[in-house]
Each structure stands twice: as C-alpha cells, then as structure tokens.
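**Student:** Given below, in the form of structure tokens, are the structures.
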Structure P
Amino acid sequence: MDMRLHEYQAKEVFADAGIPTPASQLASDVDGVVDAADEIGYPVAVKAQVHVGGRGKAGGIKLVENSEEAREAADSILGMDLKGYHVDQVLVEEAVDFTNELYVGITMDRGEGKPVAMVSTKGGVNIEEVAEEDPDAIAREHIDPSFGMHPYQARKAVYDAGVDRAVARDVSSILKTLYDLWESKDGSDVEINPLMITDDDEVIAADAVMNVDEDALFRHPDLEEMEEEAAGGDELERKADEYDFDYVRLSGNVGIIGNGAGLVMTTLDLVDHYGGEPANFLDVGGGAKAERIANALDMVFSDENVDAVVFNIFGGITRGDEVARGINEALEAFDEIPKPVVVRLAGTNWEEGMEILNEDLVTVEQTLEDAVERTVEYAEEVNEQ
C-alpha cells in the first residue's frame, strides 16, 4: 500500500531536494491563515490539504487579494467537507504569476515493468484526461532502474514534449530530481502539476504529489514522521488504520470489499469494465472473522459517496461461513439496509456461506462478473433516484 503525502509535505521534500516552490505556510485556524497571508504578501492562494483532485472546482482553493478575503476564504474552507474529506488544515501560498503550465512526473509503467518519466505542456489539468483525449501530448521516457535516469533521458523527454528551450534545461533538471526522489524514497508516483513558468523564465512547482511505499517507511525516518499527518483529514482512513485494513479511498460510488490485494484489484478493474467507478480499495486480509467483515461493511457504508457494495471473497484461510455470518451480523443491525449489497463467495466453505447468507438482505451471485455487473447496475439505479 502507498502512503500519500499532503501537498505541503511533498513540497517540503521537493524543496529539500532543490526544486523551487512558492513561499508558503501551513495554518489550521482563521487567524493563522490571515497572519500567514499578511506575512507572505498578497495575492496568495488558500489551499485545502486533503487527498482529493479537483480541489479548486470543489471550492477547496481560493485566491485572495487582502486580509478580509483571506479571512473569508479560511472561514469557507476550514472545516468544510471536500468530497468526503474533512478539511483541518490549509496551505497559504504565494500566488505565482505564470505564462505557461507544464506537467512532469514519474510513475511505474506496469506493462513495461519499468519506471516512466512523463512530460506535457498541458499542465494544470487532469493528466489522466489528457492521456485519454490527447495521448500524443505526453512525452514518455522509460528508465532502466538498474542504471537510473541519465541526464540525456530527462532532456529527451522535455524536448519531445515541446517545452520552450528557454526553460528546457531547468525543467530537465527538475525531472531528473523527481526520478532521484522516486528511487531514493521508494516512491510509486511523484509529480508536479502544474509546474509553472513565469515571465522571467523561472520554473516553480505550484503543486506536488508524492506517494511512497508504506512498507518501506522503515528506511525513511523523515517520511515516517509524516505518516500520521499524511492520513489526516479522512475519518475513514483513520478508521482503516484502527481496524488494520488496507484501504484507499477513491472517487467513485461502487464500494468494494475483498480478501487479498490481487482479488480487490481485479474487482476494481471489473467495476471499470462494466462502466462503474470504484469508491475504494478495501482488503480485509486473510482469515477474516465475522467481526472483521462487519467492520469492513460498516466502514464502506460510512462513505456517503457509496451507492452499492460488492463483496468478492475467495476462501483459503478465510472461511465462507465466517464471512457470511459477518455480513448478516452487520446488515441485521440496520432497520433498513442503507445500500444494496452483492456477494460472491468461492473457496473454503463457500456453499455453507451461501446457505447462511440472508438473501432478504443481500443479492448473491455465483460468478465475479455477475456480481460486479449487478453492483454497478444497483449503483446506477441509486444514483438516479
């Protein structure tokens, strides 16, 4: 699983590595926001520190020109619910006057089995949408992890993307630094979007994303210190830590519960295949007892974005009868089932589990494909109501 750093944390790491970032201060109350803005100098951006995309469109980023506007922005953003995340902190940051926005990032290309550097002149927008609508707008350079990124590879990616030659050297240097961070910090995704270009050809990281392998934190005391704050703002992720679940919140409306990371990932892919959008990744692990299953279902029900839930359980040390009891236990606590639940059981004691399941409370399907398709249909129906 990955630990996702907040923007302010990622910028600290980037700045320590020599990547230019705007002047900024973290604040958690209205007076702190105003004081920070006054000290930095107007205009400033007030930015919610939560793990969601599209913060600006959702009202989580505001540009302010004076103390009164800073106070209004702080009142509006602090304490708000932003796509299911409670905003406890904001980053007050110098507003950058820019002429162009770029995207630069490093991630793992699973198909190639290699890290890939990506550069685009279409920065400041969702890079996944760019990849889908205009894939040629993203220059890609695969890297052999045995040798790391050579400077010429960074330059090639930058020139292939069509970056202005006046800033190409600086952008290449930043891309190389991102790769070095990705490698040295056990990263999974490291990106800047947007990387802003100013009138005088300065290059500044106006946003920062850094996701690292949680299982490798013991090698990085500096990141380990950030772990508790990195989870802040999301009650569900804190609850997942309490229950010892592998959990990642996503942006869709189809809740997913399974045992084993591969099984859950397969379920996510099938939800996408049938036209749905996953709301989460939740792996209850092996040997899950009834109480653990009930806790997982309670967690997913707590996500207001979820419209339907699919269970995909393959029994090894996890027994189908225990899973069924946990599902019944969780659902029988409700006077009215809040969201449709579809269950697919296979493996150890699956037939006994099927007999135990209360079909007045859940829909039972024999195959994973049927279970996912039915769940997506339920989610669409609920969403239309």
Structure Q
Amino acid sequence: MSSMAILDRGARGGPVLDVQARLGALGYRIDPHEHGLFGPSTEEAVREFQQRRRLIVDGLVGEDTWNELVEAGYHLADRIVYLRHPPFRGDDVRALQAELNLLGFDAGKEDGILGGRTDRALREFQRNVGLPPDGIAGTTTTEALQRLRPQREGPGRAQVREGEALLRLSATLDGARVAVDAGHGSSDPGAVGPAGTTEAAAAYRLAQSLAQTLAARGANPLLLRSAVREPSDSDRARAANEFGAEILIAFHLNSHSDPKAEGCSTYYFGTEAWSSQAGQRLAELIQDELTLRLGLKDGRVHPKALALLRETRMPAVQIEPCFITNPAEEALLRGPRFPREVAEGVADAAERFFGRHDAPGSPAPAHR
C-alpha cells in the first residue's frame, strides 16, 4: 500500500480488510457487517485513531494514516531494530527512545524513527551495562532497558537537550537560518475555496511573503518548494535538516464543510507521550501575534504528529491562518495586504523566539 489510493466511505476490498484488521488489533470496534466495506463504524474508528495519534481527523485513510496504523502495531521487543536506511519506524522505536531518554542517554526527539542519534544513545547504553555495543536492540538489550527503568519518571534527556539547544540558537533573527514551506504543490492543489483559490497557491503566496520579510530583516530563509516543484514532506524535512535550519515554518490553510468556520491555528510536533516544548513555544508566539495583530479568531495551538514536523530536527510549526472555505477569509487570501500582515506577524514572533533564551517551559504569552 505504499502508493495506495485514499480509502474512504464506500470503499471495498483487500485494502479495507487490512485497515479493519489493524484497527481491530488496536482495540477499535468495527461492525461485523462491514467486513471488507468502509462503512460508518470503520470511518468512526479511523477518526478515533487519527484523534488519538494527533493526525488530521478526516476519516480518510491516506498515506499518513496508513503509515501510523502500521507503526502502531509494533511494540518494544516485537522485532529487532537497528540503524539502517530506510530507518525503522514504529511505536517500538518510540518506546526505545523513551526508555533511553529516561535513563539519561540522549536518543533525541521521540519520533519513532531510528536515526543516528538513537543509534549512538543505544550503543552508549549497551557499553554502560556491559553488553556488546552493536547498536542492535534485541531481546537482551530491551530486557536490560526495562529492568533499569526508573520507578519515577521525570524529564527525559531529550527534553533537557532541547532546552540546551534553544539556548544555543541565534540571539537575533539577523543571520538565522529559517526554513519556510508552503503545503501541497502544482499537482496537489489541496483544499479549494468557493471563489476557486487553491490551498497550494495561497500557501505559496504566504510562504513567499514570509521569506521576503525574513530576508529584509537579515535572516537567511530557504523556501522548501517552488511554484512548480512538489517534493514530498520527507524530502522537505531532509532539505531543512541539511540546510541547518534553526526553525521551520510551514503554511497550510484550514477547510471545513461549514463555510462559516473561521480562525487561525498553529501546530507543533507532539504525540500521545512526547511533544516539542520549543516547537510549542514558537507556535504560541506566532499564534498570539496573528490573533492580536490581525484580529483572527483564536483556534489555539495544538500538537500534531505531521510528517514534516516529525522528521525535522529543529523547532517546527505549521500555521493555518484561516479557512480557505470561508468566503470572507478566502477574500483576505486573494488580496495583497493579508499575506504581508501574516508575514510581519510571524517574523515578529520569530524575533521574540530568538531573542528570548529561556528554556522551554518558561512562561509563554497568555492566550485569550
């Protein structure tokens, strides 16, 4: 199902059976009469799963939801994991990272992706407990991890290191490397407004405006896609990582079947068990600037396990400044003033983020 079509209400066949089996194994109830049919109970189970995993809740099984379903089926010690390309992904890897971080071995962001940082932490742990430092998490290593697990949980090493990394950020926006992304692309328009504005085009205008504003303030921005090029989210994350970006800011637009739905929301990386405190702080600063400056309805900040936020190594946020399906907010997107005002607000928030070197968890601006 690597190039699967999106599954939704009414779909039938083997792929639907596969989804239902995985949901059932995770404890979600599927009506027996829907065997092989994507019916109401299957859609409800998908929505519950998406909500729990902090995905976009739309009741559709696309690539992101399918990948999460697969990864959710792995538990620590179910399989042997180690550093490879492409990397192992799954809840077992996330559990491994959490165990290492709790014991003081820096496995990095608990994103469920076994990369170089997790490999180094695993080898260091193995050396410390007298095991061969081969970087292979098999039965012996996982048993040692669980045996040494602290009785009382505190902040893991990853959270401590995130705070330390925040202190090393540029003191000002001047010279800072900022990755800027626009969701979707030329062959993927995203949501479409009542007047025909596509999410891809509107997001690109917002990203362009922000990149220009950041450059005018002395920052070094990198646009992760052009008007015609459409890299995958993983490719965009890789480009931001290779660029050495200190923060990443991505634009999407919200949409809803109700044309009156309105407001601005900002997202940072977070799962059920772990979230980026630096990403949350950046999201809160941006959300405050946009709602206060532009008078937008406050949809607040939320943790999400989106691929771009998950796979980047720096504080990363996704901004949805308005609903493209709301005629009044779509009109804002089509005018010249709104993108500039959004860019100024986001740039001001970035200035505040770089200018304050207190660690994550310090008081953030109060939300209305």
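Where a number appears in this text, it was derived from the coordinates with a stated rule and is not lab data. Bear in mind the structure is a predicted one, so any value in this text is a computation, not a measurement. Cβ atoms are built from the backbone, for glycine too; each structure is taken alone.
**Student:** Quick check for you: by FRET efficiency 1/(1 + (r/R0)^6) of positions 268 and 340 (r between Cβ atoms, R0 = 30 Å, to 0.05), which of P, Q is greatest?
**Tutor:** Values: P: 0.95; Q: 0.75.
Of structures P, Q, the maximum of FRET efficiency 1/(1 + (r/R0)^6) of positions 268 and 340 (r between Cβ atoms, R0 = 30 Å, to 0.05) occurs in P.
**Student:** Have a look at P, Q and say which one yields -13500 for helix-only ellipticity at 222 nm (-39500 (n - 2.57) for each DSSP H run of 4 or more, over all residues; to 500), as calculated. Display every interim value, and only then the final one.
**Tutor:** Values: P: -11500; Q: -13500.
Answer by label: Q.
**Student:** Here mean count of other Cβ atoms within 10 Å over residues 52-59 was calculated and came to 17.2; which of the structures P, Q was it taken from?
**Tutor:** Values: P: 14.4; Q: 17.2.
Derived from the structure labelled Q.
**Student:** Ok, one more. With semi-axes √(5λ) of the Cα gyration tensor in Å coming out at 41, 25, 18, pick the structure among P, Q it was computed from. Kindly include the intermediate steps, with their values, before the conclusion.
**Tutor:** Working: P: 41, 25, 18; Q: 34, 29, 17.
The read-out was computed on structure P.
**Student:** Can you spot which of P, Q the value 0.40 was calculated from, given it is FRET efficiency 1/(1 + (r/R0)^6) of positions 148 and 220 (r between Cβ atoms, R0 = 41 Å, to 0.05)?
**Tutor:** Values: P: 1.00; Q: 0.40.
Label of the originating structure: Q.
**Student:** Between P, Q, which one scores greatest on FRET efficiency 1/(1 + (r/R0)^6) of positions 124 and 316 (r between Cβ atoms, R0 = 25 Å, to 0.05)? Let's see the in-between values first.
**Tutor:** Values: P: 0.00; Q: 0.40.
Structure Q gives the largest value of FRET efficiency 1/(1 + (r/R0)^6) of positions 124 and 316 (r between Cβ atoms, R0 = 25 Å, to 0.05) among P, Q.
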